[in-house]
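Please find the structures below.
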Structure 1
Amino acid sequence: MVKIAVPTSIQGRPQEYEEAHVHNVYDRIADHFSSTRYKPWPIVAQFLSDIPTGWIGLDSGTGNGKYLPIPTERPGSIFTIGLDRSHNLLELAKCAGGSPTRDVLRGDVLGDYWRLGAFDYALSIATVHHLASPKRRKQAIERLIQSVSSTHGRILIYVWATKQDELSRTSFPKKACWSNEDETRISPAGQDVFVPWVTQTSTDGSVTVEPETSKSMYMVLNRYYHMFSEGELSRMAEEAAKELDLKIGSPDEFSERGVKGLHISEEGWERSNYYLLLTRWEK
């Protein structure tokens, strides 16, 4: 089914907007959503496979926890803790990969739950784009930077892109400012949209993915997204690093001692998403 995105603007406090159009929606559709989110994205899987044995990490916005068991080729070699706001998705994440012992925490990605540098690595996959203001999106990146080791921490961030590929199941009005046919009209600040989640609900209110029956009806729930424009994510990461008094660039670019920094190790686009691989360093 093709989903048609609709431009939107934030009304009221961003936190309340997220509560109504992100958190409440995902709690309602958790089972249905999880059934469509089971295959790891290749670059994310490779990121986790490259993590050294014994490292401890954070999956911020873990959802159904599909990345918690990775790397599957050496199970148990690294330890990833899942964080999410959705109680119902976390119930699924606890058993990700068939294990009843996954460590997950219910909380906000902007929360301050751990000491600085507590983790060796962190990932945020398809989460930052659900935050309803530039300030909150930047704060989420700051939290990721703060959460990992200042000497070797690695971070992977994925966000939805204004640049959609031919396999995208979401349709965007051609006259909209983010049309792929006219990249010059895309705002450097990206675009806020509603993307519908269409499911069925029975007369008792429970969500189902079963074929339509006389006792079911369609339900459409709009999820809020901020679609990132090209370069927007890397600019935001650099701004976040500067606010944390970190140098931007490779450690080889700085000769002085006692310097802490953040290096954008890789930046790219994959399947309608922009991603960043960040590395922290200290001299």
Structure 2
Amino acid sequence: MFTFLIFSNGVVAKEVGVSTVEVFHDGKNIVNPAPETEQWRALKESLFPGKDVRTNAIDLIEISAPFRAADAAVVPITISSKIDQSRESYIRKLYLLIDRNPTPVAAIFTLSSEAGRADISTRVRLEEYTYVRAVAELNDGSLHMSYKYVRASGGCSAPAGKDQELALARLGRMKLRTEATPMLGKPSKAQVMISHPNFSGMQKDQLTQLYVPARFVRQIDVMQGDNLLLSAKLDFAVSENPNIRFFFVPKGENDNLKATAIDSTDKKFEKSLAVIASQPTAKNNF
């Protein structure tokens, strides 16, 4: 018996055995490794020992990634939640895992129940063709996973930017902004960006041919007033100049967001934003 999986990007997959998955993309049949990889089994035992992880949980969580990445050093990833964040039921953690990267735990996002939505977007490096996974941990402790197989390689060892001096001169410059006009009491999208080369330790200086020492953003915290809205523990798998899109719910006409980033040398960077939110437009019932 075959199992068919239909993803939001139009890719149709057919499970054909324990070791391969046949994928139909642009009218072509392509065989992927089966998602139950050796790397995933080791990750599951390390991160979630003794726990069940529900697979293909696209009714609750979905990960979007390109079928074939244009640039392995800058692969866009979006994790979309199918439930709203509420005190009764919410996603408290999102694990972004990359099976075949040198360090497969790319990011762990801790989320507030007051964020409105648990959607996260960022960009990552991929060193080999690999499964990229999102595991959602709910407040009841249950675990739910979605995954994509992405064709890209060499992203972690891709040469560092040509002008390292300029990159270091701009180190730590941050932007914190909202997208569109935030509405009071409604989930609103925001973005935090930081200028940082995020050296992986696997890249060579193009002039000296020596390896550039690793230095990357290891944590980003976003506060909404006195409450922790988002905490992201990051690895060098996150692309140069890290940026994260996330949601928050404006609570007052003059709300405040504050982002703090810390890199692997413990250098700290901060940025604040006064959020000017609008009242939702009332609908006329005529």
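Of the structures labelled 1, 2, which one yields 20 when relative contact order in percent (Cα under 8 Å, 6 or more apart) is computed from its coordinates? Numbers along the way, then the final one.
Numbers: 1: 20; 2: 16.
Answer by label: 1.
One of 1, 2 was used to compute distance in nm of label points 7 Å out along Cα→Cβ at positions 148 and 220, and the answer was 4.0. Which one was it?
Numbers: 1: 4.0; 2: 1.8.
Structure of origin is 1.
State the single structure among 1, 2 that was used to calculate distance in nm of label points 7 Å out along Cα→Cβ at positions 156 and 196, giving 1.8. Intermediate values should be presented prior to the final figure.
Details: 1: 3.4; 2: 1.8.
Checking each candidate, the match is 2.
Given a computed value of -1500 for helix-only ellipticity at 222 nm (-39500 (n - 2.57) for each DSSP H run of 4 or more, over all residues; to 500), which structure among 1, 2 does it belong to? Numbers along the way, then the final one.
Numbers: 1: -6000; 2: -1500.
It must be structure 2, since only it matches.
Quick note: the coordinates plus some simple rules give every number you see, no bench work behind them. It should be emphasised that the depicted structure is a prediction, and the values quoted were computed from it without experimental measurement. Cβ atoms are built from the backbone, for glycine too; each structure is taken alone.
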